[in-house]
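Asker: Following this line, the structures themselves.
FYI, it's all coordinate maths here, none of it is from the lab. Since the structure is predicted, the reported quantities are computational estimates derived from the model, not experimental observations. Cβ atoms are built from the backbone, for glycine too; each structure is taken alone.
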Structure I
């Protein structure tokens, strides 16, 4: 009962922090997609770059998020810059790996047929490879997006905005209601992002793939 009273009194601040959290997450994921997908395409063509790029992404993924934030603060200061950098770094690995996996999983006969009708490498990439690989790429983006919602909450420790501010302030003042006011919307936001990304993933899946999956389920 007291929790809902706290919510009603502070609804404006909670909504503001939620909006800040969404903006920070979307901005970070947008940058990660703009970097990760082209990088995945590049290393799928230039195989020599595959090991160093994926190796670097794996190493960065292994670094604890708080440690990475602490390392970035002396260089980028406090606030949103190091927070965005951290989220982008942690989001790259699933996006790059799924891009490479999606492009590598295309039937070679399909590509041979495309070459046979005179399509250029760029046309094959744009009209054959990317549309067929898009469901796998979206799965990687989905993983990154859900993870990013949680990572952004840590940004409060370096003075960035978002729901993490409420959680951090609640911990400092031993205010359980304030902690819950930040944690509950963050959990719901992660579930919503996962649901929305699943819908997009389903929407971009080619009809032929849906039919194959449907037949397997029926069998």
Structure II
């Protein structure tokens, strides 16, 4: 297995407002029926994968960018505690994109952990490892049995929240990602004319710098 793995594209839920013609969209949600799921906030950052000996954004050959300096320094403090072949996936929130965060607990929020067999850990195991490694978890909006009417009826503050992600609570293999994870994104979720990577880096705000 390739030791470096690109994070997959997450399909949009059928009612996702922000899906474009280039996006992958589910036509139904039967793959969630009868399953326990977790709904978490989709944060407006850069998808980032952390290994014991490496770090990259969604692109495996990520070049240097000033917005990645903080997460690289932070990762170096605990990288030796990440099991070999495992990776932690989450959002690098150092640079402001379309949403300005003023009181983050950290500049990195995790949403999944993958083991050496390229299996995404169950949600309970993920939270245990986040606690062990002191990784902040993305905010949880709902956890329980799949309920289409409840989840499709979720109303977010779209001025402050980009969307939400639904995943099965159980573990799943990489090849089953598209049947295990879906997202809802606000309409016109990119509100800046110029891509954030080509603009001045404006840091988001932290609650405090304690333990960061």
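Asker: Comparing mean projected area of the Cα convex hull in nm², for residues 123-178 alone across I, II, which is largest?
Answerer: I
Asker: For structures I, II, calculate FRET efficiency 1/(1 + (r/R0)^6) of positions 27 and 67 (r between Cβ atoms, R0 = 35 Å, to 0.05) and state which one comes out highest.
Answerer: Biggest value here belongs to I.
Asker: A follow-up question, please. Once relative contact order in percent (Cα under 8 Å, 6 or more apart) is calculated for every structure in I, II, which label goes with the largest value?
Answerer: Across I, II, relative contact order in percent (Cα under 8 Å, 6 or more apart) peaks for II.
Asker: Given a value of 22.2 for mean count of other Cβ atoms within 10 Å over residues 107-114, calculated from one of I, II, which structure does it belong to?
Answerer: II
Asker: Still on this structure, please answer the following. For distance in nm of label points 7 Å out along Cα→Cβ at positions 155 and 187, find whichever of I, II sits highest and give me its label.
Answerer: Evaluating distance in nm of label points 7 Å out along Cα→Cβ at positions 155 and 187 on every structure, the highest lands on I.
Asker: Given that distance in nm of label points 7 Å out along Cα→Cβ at positions 11 and 139, derived from a single structure, equals 4.2, which label among I, II identifies that structure?
Answerer: For distance in nm of label points 7 Å out along Cα→Cβ at positions 11 and 139, the value 4.2 is produced by structure I.
Asker: A further question on this structure: For which of the structures I, II does the calculation of log10 I(q)/I(0) by the Debye sum over Cα atoms at q = 0.11, 0.14, 0.19 Å⁻¹ return -0.65, -0.91, -1.31?
Answerer: Computing log10 I(q)/I(0) by the Debye sum over Cα atoms at q = 0.11, 0.14, 0.19 Å⁻¹ on every structure in I, II gives -0.65, -0.91, -1.31 only for I.
Asker: Suppose you compute distance in nm of label points 7 Å out along Cα→Cβ at positions 3 and 19 for every structure in I, II: which one lands on 3.8?
Answerer: Going label by label, the one that fits is II.
Asker: Looking at structures I, II, which one was helix-only ellipticity at 222 nm (-39500 (n - 2.57) for each DSSP H run of 4 or more, over all residues; to 500) calculated from, given that it came out as -27500?
Answerer: I
Asker: If distance in nm of label points 7 Å out along Cα→Cβ at positions 51 and 131 is computed to be 3.7, which of I, II is the source?
Answerer: Considering all the candidates, the number was obtained from I.
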